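Okay, got some structures for you below.
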Structure P
Amino acid sequence: MTTIILIVDDSPSLRKMLTFILNTHGYKIINAENGQQALDILAEQDAIALLILDLDMPGMSGLEVLQTLRTQPAWEALPVLALSAEADPHEREQALAWGANACMAKPYKPVELLAMVENLLT
């Protein structure tokens, strides 16, 4: 069975790049362009194995998505990799405190991203 990853990022170019990297390594990707769309997809899809979540998005932020997920029994254990373009380590600390399993700063190296994804899925 193919592992399904949900990518949530408001940047089409970053979603495209992440999709390419992860598809190349055998993962099936579903994309969402904002937090609300991600929650809607999660409500419909029960086979998602990992959420890759941009923290800085307009509307519902990645931190708000995390807070919502961690209060829902169906999604409280879903692994979440938070991505942050901010140089501020406080944002990454907050994401981890709110339930992200790991956090990476953008830009990242594809090999580091793949290693993090594989680690979170095992």
Structure Q
Amino acid sequence: MNFPAELKYTKDHEWIRVEGNEAYIGITEFAQRELGDIVYVDITSKGKEVPKEEVFGTVEAVKTVSDLFMPLTGSVTEVNPALDSQPELVNTDPYGEGWMVKISIKDASEVDELLSAGAYQTLIGA
């Protein structure tokens, strides 16, 4: 499995790529493998501020639906438009084209509370 070192991770299996005061968020390769084939991504939080660890959407696989949890408090400024027609990008490119939302970070100090790639690997037993 792939664990890009430049990303931060959560215990709920989301990743976050911080770029200044903004960040991209998706689910980890581990999460998408556990879920199976992703068939639908539902993000209802565009334009809203979502507190850290609150639900910002759901991801639907063939057998289950899972909540998506916000790694940092922030406002959802963009939802990946490609996922409307190609939700399978979450399976094929979870750290690239399969990103889910872009946010404006409210409190940058929360980044320090996220897991490193090594800590995330330890968490999942990789």
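Values quoted throughout were computed directly from the atomic coordinates according to the rules given, and no laboratory measurement underlies them. Since this is a predicted model, take the numbers as computed values, not measurements. Cβ atoms are built from the backbone, for glycine too; each structure is taken alone.
A few points about this structure:
- helix-only ellipticity at 222 nm (-39500 (n - 2.57) for each DSSP H run of 4 or more, over all residues; to 500) from the coordinates reads -12500; which among P, Q: P
- With mean count of other Cβ atoms within 10 Å over residues 46-53 computed over the structures P, Q, the top value is the one for P, the highest of the group.
- Looking at relative contact order in percent (Cα under 8 Å, 6 or more apart) over structures P, Q, structure Q comes out largest.
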